[in-house]
Structure I
Amino acid sequence: MAMQYNTPQNKAKATKLVKQSQGTATKILTMIENDIYCVDIIQQIDSAIGLLKSSKKELLAGHLDHCLVNKMTENKDKTIQELLKIYNISS
């Protein structure tokens, strides 16, 4: 299923954040391989996590603003399950 974004800016921002997290992940791997101080690596991991969380927030905001209404009319139960899964509420 194709992802729909409410604006090109939303897509661009999410893409930029994921690319930044990808670069940070590459840096983390290099740091581990080079035996860099653990605390410095952990700080970079936290940075990557923050970037991914920001990307998730951006995508979720676009979904809630743009896609949710259509999805609810198509299949309300499935859409509710998707939201519960996103929020880690369902099993």
Structure II
Amino acid sequence: MRLSRHARIRMGQRGIPGRMIELARKHGRIEGDRWVLDRREARAALDALMAERAELLKVLDKGGVVVVEGGTQVITAFNITERQRR
């Protein structure tokens, strides 16, 4: 993403780091020529992230998960055992 000189100056004045711009573009909505990330959308994105975090913690507890696909279909899935990690 390229920033104009004007955008860099205004972001600096307003304390908006580049990462916030990326978040607005990723999780916000488009209104004309603007990306808008308001509190409601930020909360929804955070809730989704927290749900994903919880699932990832479950994967860690299992030691990992393997999914085997064939084409566009999942054929099987299994937990990674201690023997498989070596």
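What to note about this one:
- Entry that produces 20.2, 57 once Rg and Dmax of the Cα atoms in Å is calculated, selected from I, II: II
- Which entry (I, II) yields the derived value -25500 for helix-only ellipticity at 222 nm (-39500 (n - 2.57) for each DSSP H run of 4 or more, over all residues; to 500): I
- For distance in nm of label points 7 Å out along Cα→Cβ at positions 28 and 68, the highest value in the series I, II is held by structure II.
- Once relative contact order in percent (Cα under 8 Å, 6 or more apart) is computed for every structure in I, II, the highest value turns out to be that of I.
- FRET efficiency 1/(1 + (r/R0)^6) of positions 12 and 60 (r between Cβ atoms, R0 = 41 Å, to 0.05) derived as 1.00 - corresponding label from I, II: I
Quick note: the coordinates plus some simple rules give every number you see, no bench work behind them. What you see is a predicted model; the values in this text were computed from it and never measured. Cβ atoms are built from the backbone, for glycine too; each structure is taken alone.
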